[in-house]
1. To which of P, Q does the computed value 5, 21, 23, 22, 15, 9, 4, 1 (P(r) over Cα pairs in 5 Å bins from 0, in percent, for residues 29-76 alone) belong?
2. Name the one structure among P, Q that Cα Rg over 2.2 N^0.38 Å, for residues 61-124 alone of 1.39 was derived from.
3. Of structures P, Q, which gives 0 when helix-only ellipticity at 222 nm (-39500 (n - 2.57) for each DSSP H run of 4 or more, over all residues; to 500) is computed from the coordinates?
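Please treat every number below as a calculation from the coordinates, not as lab data. Everything numeric in this text was worked out from a predicted model, so none of it was measured.
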Structure P
Amino acid sequence: MYTATTVLTINAFVPMSGIVGQSPTINATIAPPINTSVPPPNQATPVFTGDGQSITVTVPTGYTGAVELTYQLPDPRYVLLGLAFKSSIGGAGRLQFRTIVINRDPTGSQLTVTDACVPALDEIDYHYVILVQEVDTGNIGLIDPDIDNEN
């Protein structure tokens, strides 16, 4: 399985208005993904690329496994709550992103999402939001990046 990590930094927390897509978003920085697994043989492009705000997953042709991307939020003032997906063809990404695991402790939190790399969903752009809760107020906010799947 191919894996990568990225670090989230919240610059200014902004509570959401309740309507995803119309809500104001958190001012945050998402670091470029760092590949943490052995690169695929004979593939010049790393599996995970992008500037953080936009991440592209490129698996080798014929690859039948999944990949995992871990978001780390090392700021104890916030906790990660989850992800919400919408693809360019509609739907909530349920087939492509089947597993989301969240780990939280007093020093921060991390969220790992598994991308199933379903061949029928190749070349689809997924828009998603990362849901974050501010510990002191209980307010919920969102970060709005995107992810592409390619072969």
Structure Q
Amino acid sequence: MSRIESSLVLAESVEDVFAFLSKPESHRRFIPRCEEFTQTSAGDFTQAGTTVKGLLNYFGIRIPVDYRITEYDSTTHRLTMNGTLGPVRFTDGYMLASVSENTRLTFWLELTLTGWLKLFQPFARLIGKIHAWETLRNLKREVIKTSEV
């Protein structure tokens, strides 16, 4: 599947937004329908190779998700993960850039359907776009809450 990208501008600094993304507990707050997001490997969350177990709830069906951080760069403000959600494999990431005193946050996603889910390939792009929109909407809401505290 092709790459889906969506972005928005936040009224916070790149450093503040990236600090928010650098905490595992933040992800549980903005990943759509996420009930659990728990680091399963030793060490710092922000190192490549870190693994995380997640749990999503879709219409009462709880689906485990495995994540692995593949890139974390505090200089270029990039965070990338690979994951599996049942027969769905994905790579997604966050890229941040300064825009005056604000931050342009770009979320990108690549989905790979396997097994019987390949039948839904025509809908994968739409599902990905909806997920990207929800992710950014939730992330913006949570970053604003954090900055108000």
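1. Comparing all candidates, it corresponds to Q.
2. Q
3. The value was obtained from structure P.
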